[in-house]
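Only the coordinates and a few stated rules stand behind these numbers; no lab work does. Keep in mind it's a predicted model, so treat the numbers as computed, not measured. Cβ atoms are built from the backbone, for glycine too; each structure is taken alone.
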Structure 1
Amino acid sequence: MIIELSDVRISVDDNVILDHVDFKLDEGQFAYITGPVGSGKTSLFRTLYGERPLECGKAVVMDFDLSKLRRRHIPMLRKQMGIVFQDFQLLTDRTIYNNLDFVLKATGWKRKAERSERIEEVLNAVELPDKKNKFPHELSGGEQQRIAIARALLNKPKLILADEPTGNLDGDSVNAIMQILKSACDDGAAVLMVTHNLSVVQDFPGTVFRCEEGRLSDVTSQFNNPIAIEEI
């Protein structure tokens, strides 16, 4: 089991956002989280990668008990996961190669030759091997998001958390991003993706959860009904 949550509560500024959350994610599983703005999707992600402390309940992420997680443990947790942000969060003053190399150095890769080899591997995986000497501003939005995914893949994560990775991208870029994430899942990574794009959910099937009115519910069955999906 990659993620196991039981009776978890998540609050922001003393306001309960999600309560009684029960959730599981297995190795190689692809799952979506949908729901309106402010329903707790991003807060849930922040809890999973250790930015927001667990308020109550049981939460285990890749054998890390979040109720006992200390700040010194967070880098070890995050080294086993890849995080993809909607706004890319690339370092604007560095080339793509140096953006990726920075992450590898920070996560303990000592040998330059090994870092270079791994950078080539992930750039090939996202089909952008010719962009390594470019700066982020020289790339399109879709290309920057593919680089952000390449960065998330660097340490061969067991879990990928992708927060609206297809937001504000055109159709071709959306398909490219989804194909990369699905490929990572096929290789054994669990993928948990926040999205408002229900057409993506239909085109690339997975388990579907919805945040709404303080609850997280499995709504996968609704996506097998073309009429019901319009109501989600």
Structure 2
Amino acid sequence: MGIVIADDQERERSWLKELLTRQLANLAPIYEAEDGQQALELVMQHRPPVVFLDIEMPVLSGIKAAEQILKELPQTGIIILSNHSDEIFVRKLWKLVPPDGAFGYVLKDSTDQQVIDAAKAVLDGDCWIHPRIQRIIRRTSSGATGLTNAEFEVLVHIALGFTDRAIARRLYITEKAVQARLKCLYTKLGIPIKGASDEDEYNHRCRALNLAFRRGLVNKAELDDWDDQIR
């Protein structure tokens, strides 16, 4: 048995360890990790039923640690405990979890009871998602507002500064196809198409990026990852 908790902040680990020790004493011992790589090693060694992962950690992020853990031990319950409700994190994590996997997403401003409820749910093979994250999931799964992979791919490329021609060359599609994806992207972000209103005073690309950052569709960490892949 046992539980692995991973967070690069000692204060967060201490709070979580004390809470779990008090409420779920039957699952002791609790193993602590300061980064995603240590968490991965502890999980491989002890094979706990559940692991708590912070999203942003050195060496290996919580998302990448979760990906490797689920690849090797798909029945491991993953609970993300984070300050972040960015849509990009939810989007990536939702893709990692097996259809029959146990999963939790708990924000760090959650109550102690919510954390324990999430742990119990995941241990029972269920999912527990913070209410604010549930709203994001509903939005991402909606055909009217959720981005397809193709639309998200174009969004990232314009965020990195690529022209339509460069995007077309990189994705092996035509410029017309790039523009079609952008049109769908603008529609889902609520940006009027050129000629539809006085909003034409906006640069559509810049407006899309502004809204995407505010909605949490992209962030610095995600763009850094894409930039590294491109190079």
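Quick notes on this structure:
- Which entry (1, 2) yields the derived value -9500 for helix-only ellipticity at 222 nm (-39500 (n - 2.57) for each DSSP H run of 4 or more, over all residues; to 500): 1
- Identity of the structure behind 29 (criterion: relative contact order in percent (Cα under 8 Å, 6 or more apart), calculated), options 1, 2: 1
- When mean projected area of the Cα convex hull in nm² is calculated for each of structures 1, 2, structure 2 comes out greatest.
- Among 1, 2, which structure scores highest (criterion: mean count of other Cβ atoms within 10 Å over residues 70-77): 2
- Comparison of 1, 2 by distance in nm of label points 7 Å out along Cα→Cβ at positions 102 and 182 - largest value held by: 2
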